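Below, each structure is written out as structure tokens.
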Structure P
Amino acid sequence: MDLSRFRVSYDRGELAETDLKPTPLAQFETWLREAAGSGLPEPNAMTLSAVDEEGRPTARMVLLKGADAAGFRFFTNYGSRKARAIAAHPQVSLLFPWHAVHRQVEVRGTAEKLGTGESAAYFRSRPRDSQLAAWASRQSSPLADRAALEARMAELERRWPAGTEIPVPDFWGGFLVRVDSVEFWHGRASRLHDRLRFEALRPDAPLDDPEAWRVRRYAP
């Protein structure tokens, strides 16, 4: 296959320092709204990268479920490969690959578990099938076949029929990524892309505080 035929010319604007909002949170929310408005499917999908217990890199697509002054939130099975990697090495990267609009955002920081109350509140907001699926899947563990997973799901549907409250699994919950940097990448012609990075001036810098961040431009 000739991979060169997939080359894309980046010609959808630019990113100058004067274009940036005063805080990384405001800039991220602006770009997220624009990505959503472009028709890009699941603009809150992000690649979570971490390093596992043996020092090997691991990456997984997850969905962003919240972003505020404290950081970025997502939810998962605490027994999963990605959660075990975070337990070993909590420093992570989140990448939003908005190729259709010639943009990317990379968030770097430290992940920590959310409190049980916040995890439970989000769990109860999920569709019923998703709640059951959290119980059905021992994520990242070996599985004999698809039928075994579906049988487990059917068993849980009988245990908790419609109208029955499904309890929050003790092995499931959220993570908060406390942010060290947020880089905004905009594709430009001739591969001379724009990369502007908000860098924290102190630990746990609030994402909505313009005094807590500096902006640097990096070579593409």
Structure Q
Amino acid sequence: MTTFSDALVGAADSAIRTLFAAPRAGHACPTVPEHHDDGALSTEERHLSGALMRVNHVGEVCAQALYTAQALAARWPGSPRKTPNEALARQLEEAGREETDHLAWTKARLDELGSRPSLLNPLWYAGAFGLGLLAGRLGKGPSLGFVVETERQVEAHLASHLDRLPSDDHASRAIVAQMKLDEARHACLAQQAGAVELPAPVKGLMRMAAKVMTTVAHRI
């Protein structure tokens, strides 16, 4: 059983590693070496791919914050569940570890394209952490419902990127396609674990916040 104090230390460590350390993937990047030829991309295409992958990298920074915060809330003494929910915390942490693959893949792809992560990543992380903590404090059902809605919106967002990425950017397209599959699986697992449907106004606010983040991160 992880104590709440241990969870606080772990949350701080996760923030530092996400924002300032090189992420390490647990699984190989889904790119195909023989199709990995960035020389076929024009300057404009490389710029577009870099901007889109920067947005995707921001999404993975936020995913780390969300899952870390929700796991912390699951262990919070005196929560709406009356007792800490260690099983829920571990499920959220496992999903966060799987998202680390995406964080590493998108960062590596940014480097290959000669692009950079968003300069506002600390701000994105802080905002996502606050939202995750709030969702987690509402209890298991709403917390998992927040995961489901987040992953569904991310899945739709990734689908739009598959439409926008240059056709010759096989590496970025392979990464985004695998991420889309993984996000759908996370949503399914959260649904099976007891997620409750979020109210429509909450979903709308989540979409608005995501729109602001993706628009700004595309450029900054």
Structure R
Amino acid sequence: MKILVVDDEEVIRNALERALISDNHEVTTCGDGLEGLKAFHVFRPELVVLDIAMPGMDGLTVCRRIREVADTPIMMLSAQAVTEDSIVEGLNAGADEYIIKPVRLNEFVARVNALLRRAQMVATDTEQGYNDGYLTVDLHRRHVYVKSVKKHLTPTEFKLLAMLIEHAGHVVTQRDLLEQVWGQEYVNDIYYPRVYIAQLRRKIEPNPANPVYILTEHRIGYRFEKQLPGSVD
């Protein structure tokens, strides 16, 4: 896979490049945000790794610019501990994933590959999608519409929604979500489902504070409830 790494610290940039090349990926690296944005349009990577804190154009700005034109998976590198607030900020910018510096290279490569797998998810032949007139989800084309307006979902958000729809009417545990959506590497990141579900609700629910599609089963997991056509305004 073609991967773009953007980080102003040369030592980190080179270490990530070597690790990805050892895992048989094709890698291009850049030392600042503006250079990275230009490289994105030329290199056309299948995944972007972005440092958040860079001089000039920071990672979040680069992420927003990429999201204006592409759904390419984006992993953010953070020098600070990942909190729910930082994840929400990144999600609002369009990021799919966070990893904390200093980066453990084996974990980094594992998470890169997990994110690539999520982005390549193919819908099953038995389930075409969902449509009740208000919410439309085309699993094969990976499109989501709310009241006929297309909504942008990151690859992770889309896979999360697709999994909930696939198990509509049944509770999916937080652990199952972590394993099936994020990958085995994430089973201890228990805050991930809560943060991503909240973001997903903001995009598809008529009233995110009083959801009708994605319901919470306290301390267990989440359930997608199908709605009758015309019942949601």
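If helix-only ellipticity at 222 nm (-39500 (n - 2.57) for each DSSP H run of 4 or more, over all residues; to 500) comes out at -11500 when worked out from the coordinates, which of P, Q, R was used? Label of the source structure: R.
Out of P, Q, R, which one gives 14 for relative contact order in percent (Cα under 8 Å, 6 or more apart) as computed from the coordinates? Checking each candidate, the match is R. Given a computed value of 3.7 for distance in nm of label points 7 Å out along Cα→Cβ at positions 11 and 203, which structure among P, Q, R does it belong to? Answer for the origin of the read-out: R. Of the structures labelled P, Q, R, one was used to calculate Kirkwood radius over Cα pairs in Å, for residues 43-162 alone, giving 15.0. Name it. Matching structure: Q.
Can you spot which of P, Q, R the value 21.9, 59 was calculated from, given it is Rg and Dmax of the Cα atoms in Å, for residues 155-210 alone? Here the read-out was taken from P.
Any read-out appearing in this document is the output of simple, stated calculations on the displayed coordinates, not a laboratory observation. Just so it is clear, the structure is predicted and the values come from calculations on it, not from any experiment. Cβ atoms are built from the backbone, for glycine too; each structure is taken alone.
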